[in-house]
Structures are given as structure tokens and as C-alpha cells.
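Bear in mind that the values in this text are calculations on the coordinates, not laboratory data. Being a predicted model, the structure only gives us computed values, none of them experimental. Cβ atoms are built from the backbone, for glycine too; each structure is taken alone.
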Structure P
Amino acid sequence: MSRPHLLYTAWSFPPSRAGGVYRALATVNAFASAGWDVTVLTVPESVFSGSTGTDAALLREVDNRVRIVRDEPDVPAFQNDITRWRWLRARHPELYKLIDLRRDLPRFPEPNYGRWRKRLETAAEQIHRDHPVDVAIGTANPHVDFIPGWHLNRRFGVRHVMDYRDAWQLDVFSGRRLVTATPDVRRWERRLMASADEVWFVNEAIRAWHVEQHPAEADKMHVVANGYDEYGHSLRVPVRKGRDGGLIFGYIGTITPQVPLETLIRGWASARRREPALVGARLELRGYLGHFGAGEVETQRLIAEARADDIHYLGPVGKADIAETYRGFDVLVLALGTGRYVTSGKVFEYAATGIPVVSVHDPGNAASDVLRGMPNWVPSRSLSVDDIAEALAAGARMALEQTPTQREAAQDLAASFSRTAQIEPRIAALRPR
């Protein structure tokens, strides 16, 4: 029997360091390991090096059986060399942007990305003619990534899957419909879902919202949680030697304006004043400041002032070094933006380590559903400074008392959160029969 062929379309693919890249990488590797031929349709590496940044180590993690096709989307938002800009754009950028929208919206209702539709259709057809595609998956955002699957389905009857990392119409932080959810967006989402074989979401809350919007497609909708990945080194890290000399708290993740950094800093300062277990403790922040690598001025100010309370920003950490970084922590701080639809891929990675996890986010976040029942979880009752301080103090006490046996028990419970465990049922369901 011949190997089935998957076409996977993703804007964020290695060496991109954007958050969605890990889901894309794990998905294509899982399909390749399951006996599929895999072709990835993505953008040139230069798109990332000039915008969101790159992680060269991630490219080495792509299964060598995966074929990568890179197509130039010609999106001005990612063309940052101003010496190559047209005169109108350089002199009147706002006017140029308005005029340039005409290249997007008539093709597909997504600013900056709509223009890519025609090239994606052409590339998908060529890939299909060279090696017939059995299943096409598009992962969003951008949502134009759904186009190759829809196009191949319409022209050749290829089955296609829509993989949402967030949502097209829903603001996962506020729970309200986005202002960008125009009538055209709603029509396109209905059209795409109607032809899809499956539609994937990262948590039940987002899936349930879409079931309300598209009840006729409810049976197609599945939760494929993000899960954790291991790149060469196990995340089952041991209890750190030397914790009695001062605990090390750690935060790993992109620090965006949605992260409650200011209240975390104030809660930390309050906890250190009152909790004996925090004597000599420090909080290390690891990750990019903002999605585009350049930190917000306010974020930089807060971090600089927090050094007086032993909070230290140590920069980003590559995935290849992530396990070693976790080995240096005694407590993990899960600080997330507010919203019951917010999960974060980091929650699964945190859980896999077995290290005590202090949640600094709205208790109603979907991340709480992941950690609920875990013996190493310490949730903050609210985002008030006092409640955060109390949770940090409780996390410190747990870290000092956690035994190697208790650490291993927490790690065993989290094993089901692996990314592979999340994706394997869907691979089996999609295999041609």
C-alpha cells in the first residue's frame, strides 16, 4: 500500500520562533512518523529573520522525510528594509497601507495576507499534480492558510482540515467577537467549515464557542490540545540540589502586554516580605519581550525596577536548551492573560516537569482545566496582589517539601499531555482506508 500524502500549510514554520511554530513542527513530524509523506507549504526564512525572529535549532528538529516548499507571500508588513520601499510607502505609509489593502480584501478577507490566496492555490495544485494529496491541513493564523485545503477539496475532492490555534472571530481574552469579524469573514468561515472534514481547536472552551456559531458542523469539531514537546532531552527534571540555599522561581514564555507582569512583581515583593520560605529566593524571567522581539517600553521599565526585589530578566531560551533551563528552577510561574478561552501551550510543558506550578492568571482561564487535580499545582485565587503573594508563598513551601518521589508522581500524571498523545487519534482517523 502506498504512503498517504499530507499537505500542511503554515505561515509559522521553522526557523520561525513564533508561538504557533511548535504545534506545526510537532504535527508534521507526527504524520511523518506515522508513515505519511508530508509536504509543508510555508514562507521563506527571510520573512522571520526580518520580523518575529528565528530559532535555527528548530529547523534541525524537522523530520528529514518532510519536504518544505517555501513561497514568497509579498506582504509589506514583513518587509522591513526601508531602502527597498517604494516612494509612496516611505513618504506616506498610512496612505500606502490603505491603498495596499486592495491587494488583500478582494481576494480574501484578511489584511496583509489575503493577497497570498492566489499563489497558495497555484502552489497547492502543483504539489497535488506532482504527488497526489490525500489530506490537506491548514493551521491558522493567518487564516489564508486554510485556502490550499479548501481549494484542493473544491477542485479535486481532497479532504481538508482546519486547525485553529486561536480563533478567527473570537477575542480569546475578552470573550467578545473581534471587530475584524466582518460579514466577509463570517461568510468565508461558514464556507470553509462546510467543506472541511475536521476542524481542530486547542481547548474545549473555544470549540464550544464555535459549535454555537456553526451548529451544523459540530460533529466535525475536535479538541487537539497543544501538549508538550521534548527536543532531545527529557522534561522529567529532578529536584534541584541546593534549593535550601534559596529557591529559584522561573517564568518561561513571551512577555506580552497581556501577561500580568506588574501585579506579579508586586505580589512577589509582598510575598518576600512575609514568607520565610522565600528568604534568598529569586525570580528569573526567560523569553522574548513582545512577539516581534522588541520589548514594550513599559515592560522594560517594570523589569528594570524589579531587580531590587531579585527579579531578573535573562533573555530568551532556545527549545534545545529548554530542559536544562527547567533543571535550574524550583518553582514555575504560569503568568497568563485573562480570558476563559486562554490555555497557552506552556502549561503542558510546565506540567511535564513535575515542578510546583504557581498560576498567576484568572482562575477561569482554560489553563486551569489542564492543571486541575495535579498535585504540584498552586493556583492564585484571583489576580489581586494579596492572592498572588499567598500563592507564591504556598509554592515556595511546596518546593521545599517536594520529594523526588512526589516529583516523579506529578511527572507520571502529566505524561498524557504530550503533543504526540494529542495528535495521534486524529492521524488515525484521517488515514485513507
Structure Q
Amino acid sequence: MTASLPATRHQGSPCRVAVVGLGYVGLPTALALHAAGMTVLGIDRDERRIAAIARGEADLVASDRRLLASAAGDERFVLTTDAGRLPEADVVMVCVPTPVDAHLAPELGALRQACETLVRQARPGQTLILTSTSFVGTARQLLVEPLETRGFTVGKDLFVAASPERIDPGRVTHTQRETPRVLGGVTPACTRRAQEVLGLVSGSAHVVGSPEAAEMTKLFENSFRAVNIALANEFADVCTSLSLDPMEIVTAAATKPYGFMAFQPGPGVGGHCIPCDPHYLLWQLRASRGSAPIVAQAMQAIADRPRQVADRVLDVLSRTGKGIAGTRVVVVGVTYKPGVRDVRSSSALDVIGLLAARGAKVDYHDPLVPSVELPNGSTVDSVVGPLGGDWDLALIHTVQPGHDYGWLEQCPIVVDATYRFLPADAAPRAEDGPSCVA
């Protein structure tokens, strides 16, 4: 059975969309589709994730939390682990994660499994949209070719397109509605079918000539960011060596109305995109004996950033006559960016491991993350109610908005790896405050 289409829906658009993968991309996408009048089938193989969403415990911005509360209990919003229900959908959107492994090689297991299941369950008339970021040719290799092997004619029997996600977790200023989607279909008919659906969650679509063009666009976007973040970090180190404030330089350069885009230096990058996506490009180029030396160097610099932060702590301690062995250190914030509960690929975890390996006694405080698992497999709990005097040094990694960090005034040494920390009252650091090292 299919539900009748609400009057606000586009003429001819399908009534049921399956969203495969309900993570930071899939869940907001599913909620936006439901809010636009679609019947949504949310599929995730993790039963705990399904249960958490059902309880309203997913990490979402306030507007998406409201959408989740509205969707709860609605028969048009179904959560399940049963991929066997895929044939019920007129449109299927693949939103599974595409991380890298410990050797920085693409970890394609989840994506391959999702696409294999989708191909096996596909029926005539469906529109299949790949939103996961991956290597150039993913949609063709994992969807189009297997579907044709099954006997389907893509563009006639069913329709395939790529439109990599553009979601900025924790940011309320870059909503899906306000962010154009890059879309490339296998045929013009595929593009039209996909555009009907994406138009319900995004204000506009920039159509490119193929799925491969859409896939490369996403890799270019995040490689661009990686290169510029690596450059910002490099200039921050240069500024520090010349006794200059890096943020003063960035702010001054950003006054130029052309030819400059401000990127902020920091303790490292993390999350789902920048530490991962460029490696999909580099991996593919290595297989074809190609190269992208600027991207490769930037990614090496990004991978090396946690070690540089740990070295900076050692240098600060050395200049104050202290050693690292036995020193009590608190890392302030462990998420990869402010305002999210996500610690995937967070440089904070690497920094904690590096400092502990060198003999420091390391704790952390993050009001959004009660406990974390370190790279060595051990679990550490966040310090509740921290007192600055309990540590010899505080390393500021991530400052969570809306929380009081006034206790850092009592910490003997504060190393600011964000280069822009301000006390809780947002006033400049007092001259008689703690020894802050930028």
C-alpha cells in the first residue's frame, strides 16, 4: 500500500523513500524528507542506533530534534533493521559511512554491503541515489554494473544518480535547505528522477554530467579544505616562532575582500570528511599510478598534527623547568569540533595517547562526552566538576559552547591549541591570569 500524496508534494514524486544508514547524514535526511510529506523507511543495521533514535537520543541540532519529536509515532516514519523491506520504497538513498582504516586506506565494507543489498533487492521503477562520499566511479561500479548484470537497463527500468552529502554537523547556519546539492545521474532521466526527491530537502541542485563528476566534486571540496587547514596550521607554527599571534594574522588577512579565504589553525581535524575523503582520491590515484602531491603532503601534515601538539606541550613544560613524566595534564574537549558529540578521528584521542605514552598523567574534561575509548583500547571517563588546581597543565583542544571554563584560571599552565580560547566571560586574558601559551 502507498499513501496518498500531500498537496504540497511535487507532481509525480514518489511517496516512500528508504534511507539506508541513519548516522549524521542519513537521519537528518530522513527527517527532512518526512517533514516534506514523504513516507520514510529508515534502515540501519545497528539495533542500538535504531533504539536511540526512537528514544530521541540522537545527536542533532535543535531544528532536527524538533523534526524527530514530530516524527515520533507517525506511521509515515518507520525505523527498522530489516533491509528486506527495500522493495517497498520508490526511492532509496544510501547514506552509510565511508571511513578510512588504520593505514589510511578506504574502508568500503559498509558501502559495499549496502550496495550489494540494494542491487539484490532492487525492483523496476526505483530511483537509487548514492550520497556517501567515495572514490570516482563508485556509483557505476557498485550499482550500475551489478544492476545491468541482473538484466536491468539503467535509465529505463530503474534510475541511478550520485549526490554526495553536504551536511555540516552542529552548524545551524548551513542547513540542507540552504545548501545546493551537486547531482549527477547516469542518464538525463536518472538526473530528473533524483532531482525531484532532492528538491524536497535542498533549495537547489547543481546538475553535472555524470555520477563521476558529482563524486569528484565532493573529493575536490574536502581536499581543498584539507590543503588550506594544513597551510593555516603551518602558518600558525611560523607565527609562533616569530612571536606573533596567529589569529591576529588570520583576522588581518581576512579583511581582503578577494583572493583570500580564512581557515583557522587548530590542534588537528577529525570527523567524517576531511581526515577521510582526500584519501579516497589518493588511494584511487595510486592504483592507476597517478599522483596529487599537494593533497598528499597536506594529508601527511594533518596526520602529523597531533604529534606536533604533544611536542608543543613538552616544549612549554621544558621552558618552565618541568618534564613530562608524572606531569598532570587535562585535555579540555575531545570532540573533533565544538557543539557535537562526535569523537570520530578526533585528534584529541591521539594527543591523549601520545602524552600518556611519554609519561604524563592525562585526564580529560568534555561536558558532551562522558567517556571515550582511546586508540589503545582503554576507556577513560570525563572529569566532572574540574578544578584547575588539580593539574599542572591544561591543553585546550575543543571548547564546547554554553559551558563555563572559568576553572582554567586556576590552572598553572594553559596551552591553547585552538589559538582562540577566551575565558567564560569572553573577556581577553588578564595579564595576571594563568600562563597561557598560544
Which entry (P, Q) yields the derived value 62, 49, 43 for Cα extents along the principal axes in Å, for residues 48-247 alone: P
Among P, Q, structure where distance in nm of label points 7 Å out along Cα→Cβ at positions 16 and 400 as derived comes to 4.5: P
One of P, Q was used to compute distance in nm of label points 7 Å out along Cα→Cβ at positions 184 and 208, and the answer was 3.4. Which one was it? P
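Taking 0.25 as the value of FRET efficiency 1/(1 + (r/R0)^6) of positions 192 and 368 (r between Cβ atoms, R0 = 35 Å, to 0.05) derived from one of the structures shown (P, Q), identify that structure.
Considering all the candidates, the number was obtained from Q.
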For Cα Rg over 2.2 N^0.38 Å, the calculated result is 1.07, so let me know which of P, Q that is. Q
With relative contact order in percent (Cα under 8 Å, 6 or more apart) computed per structure, which member of P, Q shows the largest figure? P
When distance in nm of label points 7 Å out along Cα→Cβ at positions 40 and 272 is calculated, the result is 4.1; to which of the structures P, Q does this value belong? P
Comparing FRET efficiency 1/(1 + (r/R0)^6) of positions 64 and 152 (r between Cβ atoms, R0 = 35 Å, to 0.05) across structures P, Q, the largest value goes to P
Re percent of Cα pairs over 16 Å apart, for residues 224-335 alone: value 62 computed from one entry in P, Q; matching entry is structure P
